[in-house]
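Chemist: So, here come the structures, one by one.
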Structure P
C-alpha cells in the first residue's frame with residue numbers, strides 16, 4: 001500500500017488514504033446496489049471504521065463522529081454496523097466482558113492477539129484460513145464453520161510499563 005497513511009502503535013495495521021478511499025468506494029457501491037440509503041452520517045461512520053488502524057468499539061466510533069453530527073444518535077452507528085455486517089464488509093469481535101469491537105479493513109475471519117492489560121487488538125497474518133476452515137468442516141461434519149482464533153498476552157507497551165513500575169518500586173525483574 002502506498003500513499004500517506006497513519007500507523008497503529010507497534011505492529012499495528014497501516015491504513016493509507018488510498019486504501020480508505022478504495023475501500024469506502026467499494027462498500028458504497030454495495031450499499032447502493034442493495035437500494036439502501038447512504039446518508040452523510042452513515043458515510044462518516046463508514047469512513048471512521050475503515051480509516052481506523054485499530055479495532056474500535058461502536059461507542060468509540062460514535063464519540064469520533066459526534067462532533068461532526070451532534071444530533072446523531074448512537075443508533076446510527078449500530079445500524080450502520082448492522083448494514084456492514086449484512087454486506088460481509090465488517091468483522092465483529094464479540095467479548096463477554098467488554099464492548100464488541102469491529103474490523104472494517106479485514107472483514108474475513110482472521111486471528112488476533114489481544115493484550116490482557118490494555119485490551120489492544122492486533123491482527124495476525126497466518127497461512128490459509130480457508131483451508132483450515134474446510135479441514136475442520138470435513139473432519140467434524142459441521143456446516144457453516146466460522147473460526148475465531150485469539151491469542152492473549154501482554155503487549156510490548158504494557159510490558160515496558162510493568163518493567164518501569166517494577167524498577168521504580170525497587171523490584172526489577174518482576
Structure Q
C-alpha cells in the first residue's frame with residue numbers, strides 16, 4: 001500500500017515585500033510572517049541577487065561519520081521531516097527582492113502540522129511568544145545573577161507552565177555575558 005503524504009497549507013499568503021527592499025528587511029518580513037503562521041524559516045541560500053528560505057523542518061540529517069544505524073550510539077528523533085516549503089526571491093536590476101514562482105506544486109506547503117504547539121518545540125518559537133514584560137524579567141534576572149531556576153520561576157504563569165526551557169535561559173545568560181566582555 002502506498003503511503004500518501006498529508007500537506008498543510010499556510011493560513012495566510014506570503015507577505016508583500018516593499019519596493020527597493022534590502023536583504024535584511026526582506027529576511028525580517030519573511031521570518032516574522034513564518035512565526036505569525038506557526039513555523040520557522042531559515043535562510044538556505046543568500047547572495048546579492050537571490051535569497052532562498054526553507055522551513056526549519058526541511059531536509060534530513062546527514063550521517064557524516066558513515067556509521068551504520070546499529071553502530072550509532074544516539075538514537076535521537078529528528079525534528080526534520082523533509083518539509084517541501086521553500087521560498088525563492090530574486091533581486092534583479094537592484095529593484096528590491098521579488099518572489100519567484102514555485103518550481104513544484106508543493107513548494108508552498110508543509111508536510112507537518114503548523115500549530116502553535118509545534119512552534120513552541122523550537123527555541124525561536126518559544127522566544128517569539130514571550131511578552132515584553134517576560135523578556136524584561138529574564139534580562140533583570142540575568143543582570144542580578146539569579147539562578148536559572150529562579151528566572152524560570154519568575155516568568156512562569158500561574159498554571160506553572162513556562163515558555164522557555166533551562167537551556168533557553170542558559171543560552172541567554174551566555175549571550176549577555178559575551179556581549180559585556
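Where a number appears in this text, it was derived from the coordinates with a stated rule and is not lab data. None of the values given here were measured: they were computed from a predicted structure. Cβ atoms are built from the backbone, for glycine too; each structure is taken alone.
Chemist: I have 19.6, 60 for Rg and Dmax of the Cα atoms in Å, calculated from one of the structures P, Q. Which structure is it?
Modeler: Details: P: 18.7, 64; Q: 19.6, 60.
The read-out was computed on structure Q.
Chemist: Also, quick follow-up: Given structures P, Q, which gives the highest value for distance in nm of label points 7 Å out along Cα→Cβ at positions 98 and 114? Working shown, then result.
Modeler: Values: P: 0.8; Q: 2.4.
For this comparison of distance in nm of label points 7 Å out along Cα→Cβ at positions 98 and 114, the top structure is Q.
Chemist: For which of the structures P, Q does the calculation of helix-only ellipticity at 222 nm (-39500 (n - 2.57) for each DSSP H run of 4 or more, over all residues; to 500) return -9500? Walk me through the intermediate numbers first.
Modeler: Working: P: -14000; Q: -9500.
Considering all the candidates, the number was obtained from Q.
Chemist: Computing relative contact order in percent (Cα under 8 Å, 6 or more apart) for each of P, Q, which one ends up highest?
Modeler: Largest calculated value belongs to Q.
Chemist: Rank structures P, Q by distance in nm of label points 7 Å out along Cα→Cβ at positions 34 and 146 and report only the one at the top, that is, the highest. Don't skip to the end; give the middle numbers.
Modeler: Values: P: 1.4; Q: 3.1.
Once distance in nm of label points 7 Å out along Cα→Cβ at positions 34 and 146 is worked out for each structure, Q has the highest.
Chemist: Say we calculate FRET efficiency 1/(1 + (r/R0)^6) of positions 66 and 154 (r between Cβ atoms, R0 = 41 Å, to 0.05) for every structure; which of P, Q gives the highest result? Display every interim value, and only then the final one.
Modeler: Numbers: P: 0.80; Q: 0.30.
Sorting by FRET efficiency 1/(1 + (r/R0)^6) of positions 66 and 154 (r between Cβ atoms, R0 = 41 Å, to 0.05) in descending order puts P first.
Chemist: Now for a different question. Using distance in nm of label points 7 Å out along Cα→Cβ at positions 58 and 106 as the calculated read-out, with 2.5 as its value, let me know the right label among P, Q. Intermediate results must be reported in sequence, preceding the final value.
Modeler: Numbers: P: 2.5; Q: 1.4.
So the calculation was done on P.
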